[in-house]
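Following are the structures in question.
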Structure P
Amino acid sequence: MARFGSWLLAVCFFVSGASYAGTACPNFFVSGTAPALDASLLSRTTEVCHTEYVLFASGVTKGPLYSAEHLTAAQIAGADSISRDGSWHQETGIPSADRSQSSDYTNSGYDRGHMSPAGDPSTIAAEDETFSMANVVPQLHVLNAGEWEKIEDSVRNLATQLGEVYVVTGPAFATDSVPTIGKDEVAVPAYTWKAVYEPGVGAAAFLCTNVTNYTCAVVSLNDVKTMSGVDPFPSLSSSMKANPIHLTLP
């Protein structure tokens with residue numbers, strides 16, 4: 001992590017005990033175990049199981065703390081056979097007071113940045129589910145349409161090559177003043193990350209700064225936990241969490 005330099009000075013460091021929440025959709029998680037979150041993140045949270053992904057929404061940040069997928073080669077083949085189609089909509093699976101709206105992003109300077117990508121689902125109906133406002137965070141366009149999109153493509157290619165991967169994607173917020181957008185005060189993350197587990201091999205994560213002159217790198221799961229308060233794959237060994245596998249930045 002030395003290469004990040006001043007990054008770490010602005011990151012949330014979560015040091016209290018992790019909580020292992022139950023899940024209604026274990027099929028999306030390694031060993032059926034949902035990500036472990038620091039207890040400080042669990043206020044006003046709701047899990048929503050969709051057809052091909054699950055999100056864990058926060059009424060505090062008005063966005064997801066993570067979205068998770070079990071990507072298979074068959075799913076990606078289906079995704080390649082359909083066109084991108086979807087419309088932004090509020091997430092009816094969470095309390096109305098905890099929702100963001102598409103209008104929060106209008107003229108904000110930020111894209112509606114998918115956590116579970118619209119390019120992953122294998123059907124039009126499943127794709128539309130990714131346009132839930134609880135599946136997006138404010139992301140600068142230069143990142144969203146640049147390296148982040150390339151990372152999404154590379155993970156799909158990896159799922160095709162290996163047959164399956166598990167993916168957990170989420171935001172990390174600054175320690176001090178967190179900016180917000182819109183009347184619903186949607187929190188703007190300082191970073192976005194995408195953790196990938198190759199079954200039987202190991203795991204690592206892509207991590208990008210959410211700034212105009214952004215930087216992306218490959219980090220360990222322990223780094224993700226330190227920066228975001230989320231342990232993406234709690235069932236993995238300590239060694240796998242500490243030692244990232246090789247992932248190629250596009």
Structure Q
Amino acid sequence: MDKVIDIEERIPSMREKRRRTTNKKFLFVIIIFIIALLIILYFQSPLSRINKVTISGANLYEEEFYINESGLIKDEPFWGFKKNAVEKALSEIEVVKKVVVTRKWFHDIEIKISEWGTIAYVEEKGQYSLLMENGELFTPETIVPEDEIPVLFGFSDVEIRKQLSKQLVKMEVEVYHMISEILFSGTDEDMESLIVYMDDGYEVRAIIPTFAESMEFYPDITAQLNDVEKGVIDMEVGTYFTPFSKMYGPEEEDEVIVEEDE
């Protein structure tokens with residue numbers, strides 16, 4: 001026979017259960033209230049404002065320039081801007097290759113800038129600019145000369161300049177650092193010809209589309225010439241060597257064909 005439990009015996013346990021449930025609900029409400037209060041206090045306090053913006057990776061432009069371009073201002077709302085919008089704005093600067101914006105410590109902002117590398121100087125009407133890997137020009141207030149990058153003359157055409165940039169980026173570093181000057185010698189009919197002056201005294205004739213590929217053979221070609229006499233190495237069609245004494249002297253003699261190592 002089933003045991004009959006008197007309702008009077010169950011009342012204390014039911015009351016205790018209801019009390020625990022009520023306490024949990026009350027505690028939950030208190031926690032929600034405290035969290036909401038803290039959020040309100042946070043957004044009303046200086047902690048919710050931008051305290052400091054730091055820039056890393058800036059070389060071509062000053063850090064202050066990037067901060068101004070970002071649109072981020074001290075004491076403005078810390079959560080009142082979109083990271084993607086700031087990154088997009090900074091990425092449109094000609095020298096910027098990549099940018100990452102990070103919120104730090106609830107009120108600080110860190111901006112990591114990656115700038116395009118400079119690959120040459122470009123001379124235009126006596127003024128010098130820096131040519132970057134993406135083919136864009138950057139003209140700083142002052143330029144500190146670097147011996148290991150070439151100087152370009154006659155590259156006023158933007159498209160031709162960008163084509164040459166791609167070739168310089170692909171070139172072997174050892175050969176690239178041997179280039180002193182590059183002169184654009186193209187005409188309206190021929191928009192590809194180059195005259196290249198090398199640090200070791202040779203002069204190279206080449207065309208833009210195959211410039212990097214042709215210059216891979218430069219060390220082997222000069223090794224075959226044994227440095228007896230400097231001259232012009234023509235790489236436009238095949239490879240030919242003509243000493244300066246014959247190229248620019250009164251005599252006109254046959255060119256020497258130089259074999260490229262396979």
If FRET efficiency 1/(1 + (r/R0)^6) of positions 36 and 204 (r between Cβ atoms, R0 = 41 Å, to 0.05) is computed to be 0.05, which of P, Q is the source?
-> Q
Origin of the value 16.8, where mean count of other Cβ atoms within 10 Å over residues 100-107 was derived from one of P, Q | P
Have a look at P, Q and say which one yields 31 for percent of Cα pairs over 17 Å apart, for residues 108-147 alone, as calculated.
-> P
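Hey, Cα extents along the principal axes in Å, for residues 60-179 alone derived from one of P, Q reads 42, 29, 23; which structure?
Answer by label: P.
Looking at distance in nm of label points 7 Å out along Cα→Cβ at positions 68 and 124, point out which structure of P, Q has the largest value.
Top value of distance in nm of label points 7 Å out along Cα→Cβ at positions 68 and 124 goes to structure P.
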So log10 I(q)/I(0) by the Debye sum over Cα atoms at q = 0.19, 0.25, 0.30, 0.35 Å⁻¹, for residues 76-115 alone, computed for just one structure, reads -0.76, -0.95, -1.08, -1.20; which one of P, Q is that?
-> P
Relative contact order in percent (Cα under 8 Å, 6 or more apart) from the coordinates reads 22; which among P, Q = P
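Where does the value -5000 come from, among P, Q, when helix-only ellipticity at 222 nm (-39500 (n - 2.57) for each DSSP H run of 4 or more, over all residues; to 500) is the thing being computed? Don't skip to the end; give the middle numbers.
Details: P: -5000; Q: -10500.
Matching structure: P.
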Using the calculated result 35.0, 134 for Rg and Dmax of the Cα atoms in Å, pick out the matching structure from P, Q.
-> Q
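Throughout, read-outs are computed from the coordinates displayed, never taken from laboratory work. Because the structure is predicted, anything quoted here is derived from the model rather than measured. Cβ atoms are built from the backbone, for glycine too; each structure is taken alone.
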